[in-house]
1. Between structures I, II, where is Kirkwood radius over Cα pairs in Å highest?
2. Could you tell me which structure in I, II was used to calculate distance in nm of label points 7 Å out along Cα→Cβ at positions 649 and 681 as 3.4?
3. Supply the structure label, taken from I, II, corresponding to distance in nm of label points 7 Å out along Cα→Cβ at positions 185 and 577 with the calculated value 6.0.
4. I have 18 for relative contact order in percent (Cα under 8 Å, 6 or more apart), calculated from one of the structures I, II. Which structure is it?
5. Give the label, chosen from I, II, of the structure having the highest value of mean count of other Cβ atoms within 10 Å over residues 177-184.
6. Please state which of the structures I, II yields 6.6 when distance in nm of label points 7 Å out along Cα→Cβ at positions 121 and 361 is computed from it.
Structure I
Amino acid sequence: MQDRNLSFGSSSPNSGNLLTLIVFFVFAFPISGIAFSQSAEEKFELTSIEFEGNEFASSSLLESIILSKESPVWFWKFLNSFTSLGKEPIYFDSSLIQTDLKILKSYYNDNGFFRAEMESSYELDAAKLTAKVKFFIRENIRSQISSYEYIGLKKENIGDWLFKKILDEKKIEVNTPFSREMIESDIYRVLDELKSYGFMLAERGKAIVTIDTVSNSVNVGAYFVPGKHFKISNVTVEKRGVGKDFVDDELMIDLVDIKPEERYNNTQISEAQLRLYRTGLFSSALINSVISDTLNGTVPLNISVDVGKINELGPEILLNNQSSTFNVGLGLNYTRKNLFGGARKFTIRTELLSQDILNVNFKNVFGGQGLTDTSVIGGALIVAGIEQPYILSKSISGKLEFFGAVEQQKFYRYYTLGSKLGLTFESPQYVFFNNYKTYLTYESIDVDIRASLPREIIIGLLTSLNYPIPNDYLIDELVEEFQSALHQSNIILGVDLFSNHTNDLFTPTKGYNLQISFEYAGLLPYLKNLFGAINDENVQYYKINLISSFYTNPWKPSLGGLAYKLRLGYMHKFDGLKSISQNRLFHSGGSNSVRGWRARGLGPSLTYVNDLGQLSTIDELGGQFIIEGSIESRNRIIGDFGSVLFVDFGNTWDNIKIPRINELAVAIGTGIRYYSSFAPFRIDFGIQFYDPFSHKFIFERSFFRGFQIHFGIGEAF
């Protein structure tokens, strides 16, 4: 049996292929030396890097970790010739090859291929001044973990309960393939556990790996020094900033909620620091343990904050993707922080938004119809609210808002007045649902049919809602009566459950998100019907919405990855003569939906015969059942620029059903990303690959008839 010891951070030379290497260099060196001596003044552009024999790791992954890089394609070089956005050519450097071989060997060692062997070769084309590099890899057998122990942790020095907890939550099983990344992750888990249960100065030692090259097995010993157990002695406050005189020390101590004699808890300190930031009072907030003042197993905590302005007033330029449309607008926001103490925040904001601006028919708008044209959609909003950062518990925050809004869609204009009481519950990150919200909303909605609509469209809309149309109707009286029937007054109860377990908020490459929403509308009419003599006609319904997304990174450690999304939604009306308001229904199409269609452009439609005997179609009606899904390949191209390839599918129906394949719309496309320090900005080009209404594929119709451009902020999901 042959054993050898490794510790993380060191490397072991591979001598099994020494003779081969010597022979290779004896014969290869004169040839390459002649090539270089003939062209010492010339540079060879590195146009190709290939890998052969690699089964465990993809070629794109291996290329991302070595120093040698392929020269960029002609477009980026051309762009670089007159701007700073492109990329310069990359030239072959033979001195990097040996370093690249060591990097590859280290990578395979880190993943248990301790007997892996690497070789390389290169070709120079003197006529084209290009070079090609090829790496030959023999992976051999991957070693498995035969034992994994924690050294330095004993029941006597950390306690029975914590010792058992660390062992029970160990994620590395015997006979699993060796992975340094997996072991490092488990070591940091143990270290976090120690620091969260009083061992403030806990440290990790090296992980010693003993390799048996005969049985291809590995014994791992992870060393720890837990140190002394600490409690909190006292909590002090240090304030700076223009608003420091408006914030009491007691408020910050209360928000942190860590008291003397409690055990030192690193996780609790991180959560307390997050609560300080969430108030919006502080431009910076740090909670430090004053190690220099430790005494008899106790340590003081210091809260250091920089208090910003208490009153803020400013204009805003609004860019967002609400309702799967790219919205552009202006806003004005006033905030009064720490109102009457308690970190309470009072806010008044106004917004004026233009929705789906890319699909506005500017020819009609400037041709006389102006803002009455049906392609002009948007809204105005005013909201006044009070936000309390904690209610009853430090993990519960609340907000009370009063609002008025005007929303203009293709066929309707909505006028809404209401109020909303919302509670947000924060949970630890390791809990499955780590954030959930509840809300109680009162809404009073009046609906106007767009005055610019042709008469036959209005009749079609009434027909779609099964509104009775008498033979001797007058259009103005009919519309007035219909709009009165659309008035809604309702109380809505809702719960949103969030499970966020990704590695990054804006550009995740690992983990998953899950959102489950429940909404019940009808409490007000239910109570009226229960205690009143006259039956209330307002609608009663429930609504369920599930959105899940998963992220993987098969070509790590490069940035990017694969992302998957699935959405299911259902609404059910169970009482009331009135219809569900159209702005509450599900709609498909748009920048966060099926991107081959415009916003709200996919879903139920109505075809009828107008007064001229012609077939007319009304879309954007919305539905009560929705299925959507997406698959995206996300890649970084150069610097802060990236690209995506995507496939979207889905549709919306009038009611729940098992959809047939030919009823699902399919869109394909590509997009460009700019990853700013704030958030990703994106442009997506979507193409209707299959249209469920015409039952035609992309090959059976004009290409540009099913083409859409979408702008957005943040990833599509």
Structure II
Amino acid sequence: MRSQLKRAGQFLSACILGSVLFVGLQAHAQSVTVDANPSHVINKFSPLHALGSTVDRVPSNATDAFFRPDQIQKVLSAGWGVISYRQNTDLFVQAWHWNPKGTWSDPSGKGYFTGDPNPRGDTIRHSYGYSLRHRGFTRNGGTEFDGYSRLDDGDADSYWKSNPYLASEFTGESDSLHAQWVVIALDKKESVNGIRIQWAEPFARDFQVQYWVGAGDAMDEQDKGTWQDFPSGTVRDGKGGDATLPLSPAPVSTKFVRVWMTRSSNTCDSHGSADRRNCVGYGIRELYLGTMDHGQVKDILHHSPDQKQTLTLCSSVDPWHEPSDRYVAPDRMESGDQPGLDLFFTSGITRGLPAIVPVALLYSTPEDAAAQMGYVKKRGYPVSYIEMGEEADGQYMQPEDYGALYLQFATALHRVDPGFKLGGPSFQGVTEDIKAWPDAQGRTSWFGRFLDYLKAHNRLQDLSFMSFEHYPYEGCETPWENLYQEPELITHIMQVWRDDGLPAGVPLLDTETNAHGGEAAVDIFGALWLADSFAGFLSAGGQSTHYYHLLSYSPPHPACRNSWGTYHMFMVDDQYEIEEPTSQFFAARLITQEWAQPKDAEHLMYRAISDIKDGQGHLLVTAYALHRPDGQWSLMLINKDHDHAHKLRVLFHEAAGTPDTSFSGKLTMITFGKEQYQWHPDRKKGHADPDGPPATRTINAEQGTEYDLPPASLTVLRGSITAP
């Protein structure tokens, strides 16, 4: 499942697109006008490459059902094109064994795992995640319910350790440029003036203990405060061991405490000196925090090996693990089968099109990523792009650390094939710029700093695309008014990435998106949102956008336990057999088969504006115009007015001083709204009645023809226009 939104956006006015006036354009009451000037094309795309979907981690007992040929044919009938394979193990703080066969760095059969890059006689049908023994997260923006931190698990024999690939031996830069850290997040402000750190090897020789000052949350509003050094919290030439440190004469009231580490002892951990990765970075066995009492820390932390422990977070995690660490969910069902790469590419689900394939990055090694893509290349599977990791922002990784890993992995991958097109960072679904703690220059833009890191190393050319996810709404109930925010939300965040410094020639890919609104996603709301968001993305100049998700996996969302209505086009039974389509299936077909021509050919997109608003200024009807390869004009109209129909005229404006034209002759009109589909929530037995299909009719259009848009409906008009 996708991570929850962590930052509330400041929404733009709904008139950003609707208020644009073209030169020479006359306003008309209740009308939609298409700027059909051939020089005003706003995007060019092929539907099979621009309108895609996703495949994600599923329960292991569901894989065979999902990939059965008859099931695949049903999901492919939605018409989506290019597939974006989602890499979920990064979100769970796990190592991904993309190939169950491979080698361990330690001859005893443990350590750092590298999948076998050479195809064998058998095929990879399943792959799994392995929990990391040196984890320092209780939970973060990806892992919300499973696992725990070793920083306060009550076991002095376990320990957190940072990622060795962020140490100077691998980055080629000073450790101080990639400071590693741990944060203790208390439930509320507490009095603190002492800390006890049971160091592991390697330990920090130089470090600072700091507290958060500011109104914002130290983790989720990183630009809304500052870290302040405790008066006695700076240590130089530390000796490790079990160290108690008085931090200030008087207690400080704070909710967040950070240990900021800038120089390592470079001594070897419990795994030995044979592998240099065991001897760099930082390790901590256990943390204790509170007030000083006769030279001892009066500890206020809760120590336990579960989610009840005091919340701790960390900069990175060492991907060292053992075979026994294969993750099994608490209910003993695998929470995670990342469908095997051979199954993915040979099942037919990709339609033979080049896929977007990820490599694990946050909790993996460059060697393993290179082996994975070497395997894919030897198999001859077509790949368009390689996405580098998953949601580094949700894992609270600092942009320079992600940049350092990105470049190491890029170097390894380009040794396999210099032509590989790499990109990321696959941001979480946010609506505003992602903020990081200020750097030495006061810069807080996460993406801006990542781009600056690539530029400083003369490696910006290694970023062939920028990827992000789009999940615009929080919570389990999505009020109808939220529908008015699309497509401004998607348009705005894409502009944010450009303003952060993304070069104009680097394409934007929305590699995973859906509404996330509980039952609203499978009601007619979900259909209207899908059309508005996908078409809005393309009208803003995006290259490809990907529906989450293609497989019919429909459990309740982790945050919406009473709803089975999120992220799917079909309801399924207990054996994952498809039972009936949901609203987004019908919307998908309207977008991919009716609005766009279902073929791999260039479509031209033009701006269309509407003047239909309510008394609050909400744009009630949005419109998206295509000139298709078959010569037809296709207009997709979304009536967001839940209760009222609207009658409108459609005009095409080609040049100043020439009369507007209109549809003429036989016109196909396809409508999908409340008359065709109504959802009835009943948890797992939720169903639609009526359940489609869209209503299709042919009419004779002429100048002045008015078209009826039913309440809460999606309509496609397709035909020819008169000559001016």
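1. Biggest value here belongs to I.
2. Corresponding structure: I.
3. Structure I accounts for this read-out.
4. Source structure for this number: II.
5. When mean count of other Cβ atoms within 10 Å over residues 177-184 is calculated for I, II, structure II comes out on top.
6. It traces back to I.
Every number here is computed from the coordinates shown, using simple stated rules; none is lab data. What you see is a predicted model; the values in this text were computed from it and never measured. Cβ atoms are built from the backbone, for glycine too; each structure is taken alone.
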